[in-house]
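Undergrad: These notes open a run of structures that come right after.
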Structure I
Amino acid sequence: MKNKSITVDGIPTCDSVKKARTWLTDQGLAYEFHDFKKQGVPETELGQWVAAAGWETVLNRKGTTWRKLAPAEQAAVVDSASAQALMLSQASAIKRPVIAWPSGQITVGFAPEHWPA
């Protein structure tokens, strides 16, 4: 494998994360995997993800976690700070995978056509 410093953040059982990991392996790209369900969401990195991609992109409003929130909880997510607070408390509310590339680029979701590799 090529010696690349790629970090994939996500949940191992997530289909999009599985696809991303398979794609990276198929491309011969080495990566480190961070399971934020077990290891927690790194607050500093979450801030970097939001700064790079926008909180609206990082917050997964299509997933089960979001749909299970009470309407008042959903309505309370109005800006970056409130979105990050939710994502820190409920890791599954983060769109996956989040990939940090060696260039410093951050991508969110499974979209290899937009990946720098």
Structure II
Amino acid sequence: MEIKADKYSIVYDPDNAIVRCSGALLLNGSKEYEPILQLLNSAARQQSDLLVDFCDLKFLNSSGINMMTRFIINVLDVEALEVNLKIKGQKKIAWQGKLLKNLQRLAPGLNTQLD
């Protein structure tokens, strides 16, 4: 499954249990982020281990951060899925470090990695 546009792509590789996000996600509001949230939720339901890789994602606006927060809450609290979720980002992209730290505060058991 994949969602592609001019400035970004979200690609789910079920064989390797990875969702790769790249480009710049600057969508307007939660309604525009809904297809991405559905892709993430679907991937989490299908896998026992899932990596969400932000390393090639240069920008994510506040609506995108809200979408990721909703994803974490949905997977770990609402649906209480038995998935080993890992979020990967880069130290050199400041917002990624902040987002991963905040997501880990929200879900202390969340596995995060900054390269």
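Undergrad: So relative contact order in percent (Cα under 8 Å, 6 or more apart), computed for just one structure, reads 34; which one of I, II is that?
TA: Source structure for this number: I.
Undergrad: Tell me which of I, II gives 14, 52, 32, 1 when you compute P(r) over Cα pairs in 10 Å bins from 0, in percent.
TA: The structure behind it is II.
Each reported figure results from applying straightforward, stated rules to the coordinates on display, with no laboratory input. Computed from a prediction, not measured in an experiment: that's the story for all the values here.
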